[in-house]
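Asker: Each structure below is given as structure tokens.
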Structure I
Amino acid sequence: MRAVTVYIGTSGWSYPKGEGAWDGMFYPPKLADKDKLAFYAQYFNTVEINSSFYRPPSMYAARAWATKVPDDFRFTAKLWQKFTHPKMFEAATGQSGQVQQDDFGVFAEGIGPLAEAGKLGPLLAQFPTSFRPTAETLAYLEDLIRRMRGAGFHLAVELRHREWTEAEETAAIRSFMEQQRVAWVMIDEPRFKTSIRNVPLTSDTAYLRFHGRNYKNWWRHGEAEDRYNYLYTPDEQRHIAEDVRELAGRTSETYAFYNNHYGAKAVVNAVQLEMALGRPPANPLPEPLLTTYADVLATALSPAPS
């Protein structure tokens, strides 16, 4: 019988500033940054590294991360923005966004200690909605997949524009992803005209990301953090749990990440999903979290009716 593993966590683990900060809500006040990952790993068995989007990780940082989590913990990591958002990279650095061969080596070297420790899951190639299927983008995506798979990495690809699942010319990329065992990321976000639909399962690994459904504020302030100020309702969570169970029955690994990080709402919803799958928290939840989200967590943590 095939072993099935479900990994549930959040997109990122350190949100120390702003109105939606986790410090004092999820993390104890004055907990040092270097201790947050170990605290986080008391509750969840995976995390998505966000910082790798802005710069390739340091191998020294990656080696330290590996020591702070249990053996069965898995990291996933966003690819450097130069691979997926070249214009954003150019605006942030003033450098060319043209990917060079050395860039792959730099990223692989930085993330290497997690792979060596057996604690690295898929790398996440998160493309923006503006990345639409053309001859050029199709060729680039195939080349990126080949290089990452050739380097021995598992890959999950997030494509947001609906043309990726509706245009006839994209059938070839789906077939290619299946051949390369690349997970096509299933996302939940506010439903816009451009939003992708009917994402297929292309790998023995399922990868889900829940961005929240804050339609009103999604584009209001660009990438401001209030975009992610959304708490999934118990009914929405029930549907999500059904989807995760169904996918887990068809895969050997399923990853589910909550990106609605504002005010540790991602933590609350991730705990709810754990509970829905019959996995109660191994440790008492922090009191500020229990107090702020009392009604939601009381329902999630109460015994199911017999």
Structure II
Amino acid sequence: MSQLSSIISLLKRNIAQAVVGKDDVVELLLTALLCEGHVLIEDVPGVGKTTLASTLARSLSCSFKRIQFTPDITPSDITGFTMPNLNGEMQYRAGAIMSQIVLADEINRTSPKTQSALLEVMEEHQVTVDGVTYPLQRPFMVLATQNPVDFVGTYPLPEAQMDRFLMRVSIGYPSKKDEAEILSRYSGTTSPSQSVRPVCTAEEVLSLQEVVKDIYCAPEINAYIVEICHATRRSELLTLGASTRAAIALCHAAKANALIHDRDYVVPEDVQHLASSVLAHRLVLSAEARMQSLSSQAVLGKLLSGVRIPVRGR
């Protein structure tokens, strides 16, 4: 475990060269990476969403593509298309998604039809074009960004699309001290994010992902996750609770969080720490909750406090 922890620590330090004072957010992204999940980074402009995503990609020796989502992007731009070659045979031309790390910038600025092109890719790690399926190279991860404030020219992500994201995270504004450090680092001619170099190979990422699968999750922890998800389905403040996919995602994320903290078993604190990031974006508030100006995070926090925490142990 110590060798694996050193790789994770190296990734954290490498990303910290360009992303200042956001260790908790960086840890969430690494958690998603280790359990083969995708992340929606939602925050106001200018707080480092794109910088965070691109810096993580630069820290890995993996192929990387950035897709700037606009209203004129078509599904074939994402998945690829077939066209006749010089011999008259139909040949597949890979789309932008055929990469290991994909940054989907401003994902909510493209049409629902184009958004739906990502559903199969994110769930099955493959694309189907003209009846032929093309697998994606592993590891594969989608890092999407969106602005929750400016709704002009945007298309809300449907529930099915939101459910494909393992997590939704928010970066937030930096502290005064961290912002002063950011100004110091970014005042030169070279951006720190451009100078980040790979420190982890694709093979090492795959090895870490395999180790996560073997992290021990006690039956009591599984029952705790199930109780949390069922509480969201019973709540009068929600019209749509957490799905079974959400329960599986929370379990996998808890295992990855245990590995990041150099443990080979899950504790209730892992589940509590990740519940909001993994579940909140999948919930749909009822009219009553909206009238009370409640957020999905606030409702989930209230429900969590009412679920009995299991006794720690293996």
Structure III
Amino acid sequence: MPRLLLVLVAAAVVLSACGESDQGGSTPAPPQPAAATPDDFPSSKGQTLAQLTKGLSQGAILKISNVHAQELGRNRLSFALADRADKQLDVSEVAIYTAKQDGTDVSGPFVAHKESLNVDAPFRSQLTASDLKSGDTFYVASPSWRAAGNRVVVALARLDGRLVVADSPIGISVASRGGPPDPGDRAIRIHTETPGDVGGDLKKITTRIPAATELLKTDFADVVGKKPVVLLFATPALCQSRTCGPVVDIAEQVRAEHGKGVAFIQQEIYVDNNPSNPARPQVQAWHLPSEPWAFVIDRRGRIRERFEGVFSVGELARAVAKVQ
């Protein structure tokens, strides 16, 4: 009997391991792309924005994808650059500077590295597959906010070998605290609906076509604090921007290629998937002022990383690797 018990236990372990491997791959996350250095850009010391940008041509339009949850200290800021025809630009080097609204108290440069919205063909939704010509390049910087209040952001980029400035500063509100949970906070326990809650009608719990079924089968309340989780708040079909539409596709690719042992969950935004309705209770419970958002949560139920707006396969995969 003891020998038989050992055999059964060993078989159970093997089956468990096989089941887990079916939920996601274990390919190493790609490294963070290289970036320029601060020395490649003008120093902000003792300068106003007007002085910093004097003589530079206006060769780009700055488009920031997350401006709702900037807080004191270091933040993640993702953005794209476009030309006058609204076509995305792919530049060799870019950095941002921050300042008061009057152009004083300039900080920077905060150099940005390049990321990609590209999703491999097997993971593309209908929406993503129909919008491949819009461009997939964006940039990520980590500005540090020294004071709460209204600030502005300016981008300087090296385009065709010359330094250019985005045409006008973009206003950003910096809070001391509040809003969505921060890295280090405990994840807010919510119930996310699964197919069993809606009689198998997946259209009630996701707007993605086709549905990413692996991202819908787990109730967040059942796994938080027990295993690592990626909780994604997004509404694929109702997000009209190229910089937020593919995030569910990106999460699905990371789950399949890098997500071994991690639960991936998509949560829709609006009641009845109607943007005229209020946000769903789950969205309100997490105090989200925008969408999309992704939270990477460790097995103790602590948030390790969060993404507002656009993020890449590489960014999410690197964050997932830290909680596996």
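Read-outs: derived from the displayed coordinates by stated rules, not from any lab. Keep in mind the model is a prediction, meaning the values are calculated, not measured. Cβ atoms are built from the backbone, for glycine too; each structure is taken alone.
Asker: Can you tell which of I, II, III yields 9.8 when mean projected area of the Cα convex hull in nm², for residues 166-285 alone is derived from it?
Answerer: Source structure: III.
Asker: Suppose you compute helix-only ellipticity at 222 nm (-39500 (n - 2.57) for each DSSP H run of 4 or more, over all residues; to 500) for every structure in I, II, III: which one lands on -11000?
Answerer: I
Asker: Thinking only about distance in nm of label points 7 Å out along Cα→Cβ at positions 78 and 102, which of I, II, III has the largest value?
Answerer: Greatest value across I, II, III: structure III.
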